[in-house]
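Got some structures for you, see below.
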Structure I
Amino acid sequence: MLYTLKEVLTEAQKGKYAVGAFNITNPICLPPLLRAAESQRSPLIINVAEVSFRDVDLMNFYPAIIHSAKEASVPIVVNLDHGTTEKGIMMALRCGFSSIMFDATAYSYEENIRLTSRYSSMLHHVGVSLEGELGVIGGLEGTEDVDGTDVGLYTDVSTVKHFVDETQVDALAVSIGNVHGFYKGEPNLQFDLLKEIASVTSVPLVLHGGSGISDDDFRKAASLGICKINFYTGASVSVFNHLDAKMKELNGKYTDMANIGWTIMDAYQQTIEERMHVFGSSGKA
């Protein structure tokens with residue numbers, strides 16, 4: 001069932017759990033995501049980052065994602081992650097995405113509001129949800145190792161209510177010490193800041209840069225208002241670890257390419273199911 005982000009996160013907010021947003025970078029990623037969601041009876045957010053458009057034929061591949069989402073027996077959101085250009089956003093809409101995450105944090109606060117508001121009006125008119133971002137999340141989208149000191153710019157609590165009121169976003173990505181990529185040091189989430197943010201807005205909150213954060217911190221974040229967690233780098237590392245073990249097991253006897261494909265898909269599904277359990281979304285669909 002294809003759902004909007006607003007529909008899925010409204011339920012997560014009521015139940016004090018978070019829904020995982022997991023990336024698709026190529027066709028092999030789709031089956032394990034769907035199997036994990038069905039197996040765990042969990043809602044699922046399929047993330048497609050705008051930066052990945054350069055690596056895939058969007059118009060030919062993504063109709064299959066939309067079709068699969070509609071045929072699933074659990075709620076599936078198909079979300080453009082870190083959309084930064086009008087071209088990318090319009091392409092996602094033409095493909096049938098049900099949610100757009102628009103990232104205007106490279107601009108001033110005032111310009112962030114202006115641009116986000118513009119897309120908010122347009123997207124809501126066609127029944128598509130919008131996630132905005134306030135504060136600058138450290139690291140770079142698609143990078144691997146990130147210094148634990150690179151926390152970006154924390155979300156300013158004093159601007160949250162104004163930003164949400166002006167833009168009418170359906171979800172808000174916040175910066176509370178989380179970073180994109182994989183932490184070199186120990187993550188240090190500012191839970192007091194998260195509490196303050198949650199106290200001034202009723203909009204569901206989003207945590208980007210989830211890889212490397214402990215299970216306990218994930219659970220605590222969900223209990224304090226985080227309703228969506230982006231998780232990519234950690235899943236990639238897990239898949240590579242499983243693949244490395246499989247290659248060692250084969251010991252040079254590479255006779256069937258399917259072995260590699262199944263190893264990747266099984267590892268991705270296992271990792272996603274584990275995250276769904278930790279985030280609290282298992283059994284919620």
Structure II
Amino acid sequence: TKYKGGRLGLSEEGAALPVHQTWFFYLQRICNHCTYPACAAACPRKAIYKREEDGIVLIDQSRCRGYRKCVEQCPYKKSMYRGTTHTSEKCVGCYPRVEGNDPLSDGVPMETRCMAVCPGKIRLNGLVDLDESGAWVEDPQNPLYYLVREEKIALLLYPQFGTEPNIYYIPPRWAPRPYLRQMFGPGVDEAIERYSNPSRTTLALMQLFRATQKMVFKFEIEEGPLVREIERNGQPWQMYDDTVIGFDADGNEVARLSVVEPMHERPSERLNSI
């Protein structure tokens with residue numbers, strides 16, 4: 001074998017391998033509680049049903065015989081078989097909390113546990129009203145309606161599966177766009193552009209993420225002063241210190257936050273204290 005370089009086969013120029021355009025990011029997922037759940041359609045025992053009051057999809061453990069057809073057919077792989085009980089299980093949507101039966105709920109719907117414990121404050125849980133045809137009732141003061149139907153920055157995951165999931169995602173900015181288009185559909189570029197340069201209402205509304213354990217059904221915005229004016233992607237962008245207010249199912253105020261987070265300076269006599 002003839003080596004490149006000197007007598008010892010050492011190259012003075014070096015070598016480089018091709019750089020592969022790989023990308024990895026964590027996507028937190030729960031059961032989508034689809035409008036047309038494939039798991040329910042596949043179950044020969046008819047053990048899976050969708051609740052009319054809130055759309056949560058559940059498995060009746062008394063009817064399940066562990067045939068695992070739901071495991072096979074769920075495109076999101078959220079039905080799982082438990083070998084110890086010989087039945088299938090899945091996310092139950094924390095329905096006691098959604099019903100308002102949690103001791104901390106004061107009788108109003110609460111967010112699911114996975115939403116409530118999220119330390120990154122990246123989740124928002126809620127319900128929307130439906131008309132007789134099953135379509136969303138127009139309600140721009142509902143946080144979910146605004147993000148999904150007004151601003152259109154929250155998208156479905158793999159809508160091409162055809163199950164009409166009911167969990168929406170704000171797509172990440174830094175993942176490769178062809179991959180994101182496959183995951184979230186053709187509207188992903190516009191969604192990223194909108195929340196990268198958020199409108200005044202969107203920026204204020206985003207403060208409600210993980211602001212309370214109770215579901216926010218309505219929001220209002222109290223306008224504040226202009227605090228920042230910059231140029232983004234060649235376009236002027238303004239930031240206002242508005243205050244967003246969230247209300248629960250009974251119309252009670254459950255959250256009030258400003259866009260600019262308050263800063264507290266530690267006094268000099270307590271600089272080294274914990």
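What follows draws every value from the coordinates through simple rules; no lab data is involved. Fair warning: this is a prediction, and the values are worked out from it, not measured in the lab. Cβ atoms are built from the backbone, for glycine too; each structure is taken alone.
Summary table below
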item	result
Label whose coordinates, when distance in nm of label points 7 Å out along Cα→Cβ at positions 176 and 224 is calculated, return 4.1 (choices I, II)	II
Origin of the value 14.3, 40, where Rg and Dmax of the Cα atoms in Å, for residues 56-119 alone was derived from one of I, II	II
Top of I, II by distance in nm of label points 7 Å out along Cα→Cβ at positions 128 and 200, largest first	I
Value 23, calculated as relative contact order in percent (Cα under 8 Å, 6 or more apart), assigned to which of I, II	I
Per FRET efficiency 1/(1 + (r/R0)^6) of positions 208 and 248 (r between Cβ atoms, R0 = 35 Å, to 0.05), the highest-valued of structures I, II	II
Read-out semi-axes √(5λ) of the Cα gyration tensor in Å, computed value 29, 22, 18, structure in I, II	I
For -3500 (helix-only ellipticity at 222 nm (-39500 (n - 2.57) for each DSSP H run of 4 or more, over all residues; to 500), calculated) the corresponding structure among I, II	II
